[in-house]
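For reference, the structures are reproduced in the following blocks.
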Structure P
Amino acid sequence: MTAFLHKATGIAIGDHAILIEGPPGAGKSSLALALIDRGAVLIGDDGVSLEARGGRLYASPPPNIAGLLEVRNLGLLTFPTQDDVPVAIVLRLDPAAERFVECPEQVNLAGIDLPLVRLWPEGSSLARKAELALERYGLA
């Protein structure tokens, strides 16, 4: 299958990609920066190239914005990137997110079912919540 651009921010934690979705201004780039500060690696900000292969979905930086992350009040800054990372989970920043979930929702991208967890976009623990969502609900 041919790669396609998906409107999300992608972060690699180890060998697992997290796609962070949300409307403009929801905090996708800020969450990415917080995760980078905790050891994650940027895949793409506000756009990720996705490709389905062998029943998995792989994320890579789009060539035109590879390595660029918008840091509010500072502009576009350059960061190292990781490519061809299997997507393990989709996080959606959503101010109406449920307080408790028993299991993740599902989202289908390019014919691949992925766990989807909605996170309330406020609070100082958002990066840790993203890591916990990957640990608890992400695909192995």
Structure Q
Amino acid sequence: MDGKKEEELLAEIYRNAHYALTSIADILPETEDEPLRDELKNMHDEYERISGEAARCAHERGLELKEPNAFKRAMMWGSIKMSTLKDDSRAHIAEMMTQGTVMGITALTRSIRDCESGCDPAIMKIAEDLLHIEQKSEEMFKSYL
């Protein structure tokens, strides 16, 4: 097993989940559509579960996962606030979340492919679970467009 690739995959899982959690937390106050709010809350729970699994897995291996970049989080917050100030419709919120989800799917897919041969099956399972959540979320958001 390639410890460096496993560490990078765990870091990507953790980063991906945290950016999703941050985005959901930033967008929820701007979302008036109750069915969409409920979906976002359910997603938040799923991303929290994945983040916890990644953190536990890293801890078991003596790895330290870094919190996502504070500047990037602040930029995301500002972008969400400005964008929803102009348009807080259900379709616009779904479009913003779809864009973020697609970026997450792309980064995670790349990291999974880099680690496919020889990575710990437990880490791969967490990555594949997150990828499934991201893909399911993308489809859900598209239904709101």
Structure R
Amino acid sequence: MVLSYHCPKCDALLNPNVRVVLIARYNGEAGIVLMSSKLGDYQVICDKGFCHEVAKGDIIEFQCPVCHGSLTSSSYENFAELKIINTEKADHAPCMLRFSRVSEEHATFLYDGDSVKEFGEEAGGFLDEMTIEGDWGW
């Protein structure tokens, strides 16, 4: 499945190649973060100076590198949101992706309009909140 990741505010394409490009902010510092576009892969590449400042459990602010809008969920403040489109299907409706902003917390949810799919070791702890009936902004 080939996924394109977009800013939910300006619709800019955030993965021009195999990585999703975001701005990350923590404790007054900012850096470019390259995240895997494969759901469930939590490998991150970032500026060593910025990554060195962030410890497990710290909450990161993610922003779109194009419009600089915050990607923080309006419903779940410890999660960020992106819009995803499966580019292999011409008629594919956009999906909502939520991923944890907590450093080293592996919890990601994909809502396709009919179901919620979970990814990551810690996702199970949020299943009650991330139900189909939850506020997905649709």
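Readers should treat all values here as calculations from the given coordinates under stated rules, not as data from a laboratory. Just so it is clear, the structure is predicted and the values come from calculations on it, not from any experiment.
Here helix-only ellipticity at 222 nm (-39500 (n - 2.57) for each DSSP H run of 4 or more, over all residues; to 500) has been calculated and equals -1000, so which of P, Q, R was it run on?
R
Of structures P, Q, R, which gives 24 when relative contact order in percent (Cα under 8 Å, 6 or more apart) is computed from the coordinates?
P
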